[in-house]
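Coordinate-derived values only; no laboratory data. As the structure is a computational prediction, the values presented were derived from the model and not from experiment. Cβ atoms are built from the backbone, for glycine too; each structure is taken alone.
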Structure I
Amino acid sequence: MPLRFLALSARKASVLLAVGIFGGVVSPGLARAFSGIVTLDVLAMMTLVLLRVDIPGTLAHLRRPVRVAAIVAFQLLACPVLVWAVASPLGLDGGITAGIVIFATGCAATSSAAFARMVGLDPELSLVTSLATTLLVPFTAPPMALLLLGIDLSIGAGAFMGRLALIVGLPMLISLALRRLIGPAWLERWADAVDGLLVWLVVFYGFAIMDGLAACRT
């Protein structure tokens, strides 16, 4: 029964994703309860994504770097400029404008591959671009913030590398160990259940990131 429930969850991924996002908005208590497990949730999501990802497909994207480079350039360079161009004429508070633009200089979410799998997009491409933008953002975000806002934005290399090792390196090691332990036949047999578990982790993540939204609105 649990495996059937998870398999059904995988087929209802888009509906459950909406529940996770809007449920956190209408139920601040649940959002607050899940906010404490964000890091653990992201680690689990990355592990399952890497467990289910098609390794040859991922390598194929790396062999066609032009498309990946275009997506990365749009994310790290074009997005901040576009957001700055839209936000600046609106007359917003300077701190709000700066926050919006700095947010736009950031990398793709490490959970983007999980969302891509949920809605039927290419999780391998999402994974590659997420890792690429995460690696490059310390080199692009500070100059973009200085150019657009005149803000000296420094990113500590040590803290960044530690976060990268935790969020990407650890799930990669765990997923490789699981692949070796359980084998491809088991993965293929229970693929829907694994995807269903990933769906619920994304739902919990959706609840968690809504924590504090009600306070911001008031």
Structure II
Amino acid sequence: MRIMAVTRENIVEYATEQFSQFGVRSIRMDDISRGLSMSKRTLYEIFENKEALLVECWELHSQRRAKMLEQHRFDNILLDILDFASHVDRFQDKEWIFINDMNKFYPEIFKKTVEQNTQIIADKIRREFIKGQQLGYVMEDVDLDILILMIRDSFQAIKQYVDKNENIDSNGIHKSIRNLMLYILRGIATDKGRELINDYKKQYIDK
């Protein structure tokens, strides 16, 4: 039986999965080589050290997240943001383990990639808000740069709070996130947009 050689892509794919599931500090190069049934020597011939492997894994992870956002189809930016804010479990997903570890242990690598993806996200959301303006849901005189920063910083603050409070009251944080987004979005919505938000609130929040 012929054994297929493990490629660089195989290693990055497998390591990214392991780092995402168990964290950066929990997975060693020994674990990677063992999991792929390859010698540790061969692994080090391809990647000089764990940090070199992490760089490529983090790039792959970040590219996938950015691609998911690019491919996501927004129905209405106001309602999509409210829907996202209504699911705090998205801030506690296992994939955040890798993100948090990279931020904590490899801040320079983390910062460089996040800055690149932040612009991708901002551009995507900007296009959706412009669409909302064209459809008459968002006021024309809204400064989109400031609005996007407000929404981004609000979610980042929430994420940091969730990270620091393991025994968080899910009901309380759900309500706080929704109310914060309701306040922001109602402030920039037209009468037509506020009517849409109020209908969403009655159907999904007040019931």
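Some notes on this structure:
- With distance in nm of label points 7 Å out along Cα→Cβ at positions 20 and 76 derived as 3.2, matching label from I, II: II
- Relative contact order in percent (Cα under 8 Å, 6 or more apart) derived as 47 - corresponding label from I, II: I
- Answer label among I, II for the case where volume of the Cα convex hull per residue in Å³, calculated from the coordinates, equals 151: II
- Comparison of I, II - label where distance in nm of label points 7 Å out along Cα→Cβ at positions 68 and 164 is highest: II
- Entry that produces 5.8 once distance in nm of label points 7 Å out along Cα→Cβ at positions 52 and 140 is calculated, selected from I, II: II
- Given 3.4 for distance in nm of label points 7 Å out along Cα→Cβ at positions 148 and 172, calculated: source structure among I, II: II
- Origin of the value 1.27, where Rg/Rh (Cα atoms, Kirkwood Rh), for residues 132-187 alone was derived from one of I, II: I
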